[in-house]
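Got some structures for you, see below.
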Structure P
Amino acid sequence: MPSLASWHPQVVHFAVALLLVGVLFRWLSLTGRAAFTGPAAALLLLAGTAAAVIAVQSGTDAHGPVERVPGARQAVIEHEEWGERARNIFLVVAALEIAALALARRSARVTKGLTVASALVGLAGGVSIYEAAEHGGELVYSYAGGVGIRSGDTTDVSRLLLAGLYHSAQQARARHDSASAAELFAEIARRFPDDTTARFLAIESLVHDRNDGKAALAALAALARLSLPPGDQRLRLRYDFLKADAFLAAGQPDSARATLDQLARDFPVNARIKDRLAQIK
């Protein structure tokens, strides 16, 4: 049987949506006020159960690489257990729904009892779905499980490393640990030398974390020679704002004002430029 690992994110969302809406419709059908909710509930619950079976299998196929992420094994186990529990509960719900459909023309009382049982068991299934989804979210957002697995593209893993370095640097800056922040931003630029944003971050760090305006100006000059595309207004603004900051850090406020004055002439309606000029003056 081919691996279903790459399909897990798509299938699991279908299962969650179909089953939760199916349980809701089953409860609404018990009120007798909306006739369509009964057949709709049966269809949604049967389709959702099939999706849940596939979701569990695809998750089992995907768990190996995720489980090997340091510290992630217990989270993987808990997610799997809740997913399997939800599947098993909804297999019971599906059996009740099939029985209700089969007996619909023979005994209204039995059919009613089966649909009530389906609604009650479905509540327990809803709780299990919630827990499985919560643990799945924890795997994605707390352990970065699955990065690079679906596509097999190593670029995904590189993006993960970049994001980790960036957020670690921001946390260091929030702790007022300028030395660690500068080291991390420099590592970003070293590992991703062709990424213009990464180089901007490293230059900003020279200004804000090291207060080294001269080094920042030299880095900006090198960046302008190598990789700034002409005509990109966003990059032009970021470059010149950073250049003004570097001039200020280097003790050259007149050069900072001249840089911003030129920006103001080029972009006369930009309020940020006017605010920055006002701050310097």
Structure Q
Amino acid sequence: MSSLASLQRMRTSASVQRRVSIAIRLFVAVILIVFSVFPVLWMISASMNPTGTLATQTLIPKNAGWGNYRELLGSIQFPYWRWLGNSIKIASITSLLSLAITTIAAYAFSRFRFRGRVTMLKGISLINAFPGILSLVATFLMISQIGDVLPFIGLNTHASLILVYLGGAMGINIWLMKGFLDTVPRDIDESAKVEGASDWQIFTKLILPLLRPILIVIGILNFITTYGEFVLARVLLKSTEQYTLMVGLQIFTGAQFAQRWGVFAAGALIGALPIMIIYLTLQDQIVGGLTQGAVKG
């Protein structure tokens, strides 16, 4: 009888511990959800607040309406759709070019053995240890001087901004791609070489299709980073027509437009839609690419 009672107490204790554990996890999950969702709700509230100020902002504004959205989308002085299109164009081109260059470079570092390979990899890693803001002045001067010779890649051009973004994205992307390539068995390469395939054929016909998960991850990360970048775009772009979305929205928070936070919030919410659609559409590929690429570096 004592053994049965002891067993019953153990089962009861285990059940209580399990319930406490579930309760703690639910409590933490609720806190994290509130912490994540509250800023979004606050932005939605601000975008519908007709006063256009955050000083008296409440979660449920009085006389809520769509006036800020109409002012933003109907304004001739502030071409919101052009800003949004510029951001999407720059982010898309940067992502595609970065994928092409990164894939070829990572394949060379992963599959070939050549003098200076390890040194170059360490150099790439070391360069990425320093924040890009340190080179802001040098970047501005370099683009300005290049523009004197080649105006199409000088200041106030999207081409110059794309080139700067490409330089900043190469390092981490090469390491991420190389880590994924190292998980692909070399037996594939050796079997193809026995059949007479060249290195380029092996890369394009066999290896490249296997890289689809990590290609999607790197492409999305590049797109999101470039899409939301502000400092470089603000320094290199001068005219309103050339502005990206982030630089354009900054106009509404300047001294002259200090009371137009409602319009700013409306623009920020619309601008977040492309990123949200990308995440919801490709979330499975993002998780798969990150976990597979982290297995072996």
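Read-outs throughout are calculated quantities, based only on the coordinates presented, and are distinct from any laboratory measurement. Everything quoted here is computed from the prediction, not taken from an experiment. Cβ atoms are built from the backbone, for glycine too; each structure is taken alone.
Here helix-only ellipticity at 222 nm (-39500 (n - 2.57) for each DSSP H run of 4 or more, over all residues; to 500) was derived from just one of the structures P, Q, and that gives -27000; the source is P. When log10 I(q)/I(0) by the Debye sum over Cα atoms at q = 0.08, 0.09, 0.11, 0.17 Å⁻¹ is computed across structures P, Q, the figure -0.54, -0.65, -0.87, -1.35 traces back to Q. Here log10 I(q)/I(0) by the Debye sum over Cα atoms at q = 0.17, 0.24, 0.25 Å⁻¹, for residues 35-114 alone was derived from just one of the structures P, Q, and that gives -0.83, -1.06, -1.08; the source is Q. In this comparison of P, Q, the computed figure 18.6 for mean count of other Cβ atoms within 10 Å over residues 75-82 is attributed to P. Across the set P, Q, relative contact order in percent (Cα under 8 Å, 6 or more apart) reaches its highest value in structure Q.
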